[in-house]
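Here, each number is a calculation from the coordinates, and none is a lab measurement. Keep in mind it's a predicted model, so treat the numbers as computed, not measured. Cβ atoms are built from the backbone, for glycine too; each structure is taken alone.
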Structure I
Amino acid sequence: MKRNAIRHLLPGVFQRTIQPQGPLNALLGVMEKLHEPSEQILENLSATFDPRQTPDRFVPFLARWVDLEWLFEDESNETRAAESRYGSFSPGLGHLRELVAAATFLAHWRGTAKGLLLFLETATGTQGFEINERVAAPDGLPRPYHILIRAPESTARHQALIERIIEFEKPAYVTYDLEFIHQ
């Protein structure tokens, strides 16, 4: 807010006493400076809520807005838990940005093989996940409500995250096996 705009908000008795070298004029200058950071943010407000443009420190906050807080690593140490809550995401911040951007679409497909595949690929940035919904039991008969998820070997370092995603995205009654395959 500019000095003149602030001046017009003051009662008339104050407006009449403002002198170029007076303390009230200096106070208006300070008030103008204090408003600058907020005005800069408001000028570009749409970028703040765009996960691809927002500052890095705001991405985990946006992830919580779209119910993706469960993605952050759980730690027993309170300090590390606080750090993980605010941004520890093993594949990196770029993949978290993409997940936040795709959150609406992913929520629409939650509980389906398509949704699980897309979620895993977006979270890890790796293609090549496979879901087999017709898993045979040792006796050769189909194993009901069980899936086999094959993940590229390059994603093995994200195993904890992949398992968390599978647990959250699959239907509750479905069991699964996860194996890493060399491609």
Structure II
Amino acid sequence: MSDLREIITDWTLPSGNGHATVMYFDSAQPVATQRSQLGTFWNSIRAFQATTAVYSIRSSGRTLESTTGSLTGAWTEPTVFTAAGSAGTLPVPDASQALIQWRTPLIVNGRFLRGRTFIPALGSGHMASGNVLPASAASIQTIAATLAAASGGLRIWHRPGPAGPGADFQVGSVTVWPEFAVLRRRRN
């Protein structure tokens, strides 16, 4: 049983507002450190995104108990983290996104616990033959691995449900898909 800090990044994309990336961190670590590390992550990723993609990390959020999903508290941290992409003005289509897979060694209901982060509005210069440019995928993987190894405690959360209680575990390794992925919906 552990408490997780939910940190949400909001996106303004060519298709408009209302997009979000939800990530979880160990609540025992300082939120200022976690938001700073997440800001460094997104600031590095923006080199691969079109200028029409703007991220903004929320300055407040909630803390959840991982096995039940119950709300256990709230957090605030006023530092502003926001920036636009810097990879030109032409993004790949909205349905095509780079995909980071966060992996853990924890097995839940007979499957390894994994998480995903979709990178929207990749600049068209980071595409080759309809896939993510291999050099870009390798660079994104290095950036993601740096966040996973950082002291902020990035965690993957399996929500509680009919099959059993929730569970969480720290990210152990990272991969980036060489093909574009489709995100059908975002939770906020």
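Where is distance in nm of label points 7 Å out along Cα→Cβ at positions 14 and 30 largest, in which of I, II? Could the numbers behind the result be given before it?
Values: I: 1.3; II: 4.0.
Sorting by distance in nm of label points 7 Å out along Cα→Cβ at positions 14 and 30 in descending order puts II first.
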Which of I, II yields 16.2 [mean projected area of the Cα convex hull in nm², calculated]: I
log10 I(q)/I(0) by the Debye sum over Cα atoms at q = 0.16 Å⁻¹, for residues 54-133 alone from the coordinates reads -0.92; which among I, II: II
Winner on relative contact order in percent (Cα under 8 Å, 6 or more apart) once structures I, II are ranked, highest first: II
Test item: helix-only ellipticity at 222 nm (-39500 (n - 2.57) for each DSSP H run of 4 or more, over all residues; to 500) calculated as -5500, pick one of I, II: II
Mean count of other Cβ atoms within 10 Å over residues 38-45 - structure with the largest value, from I, II: II
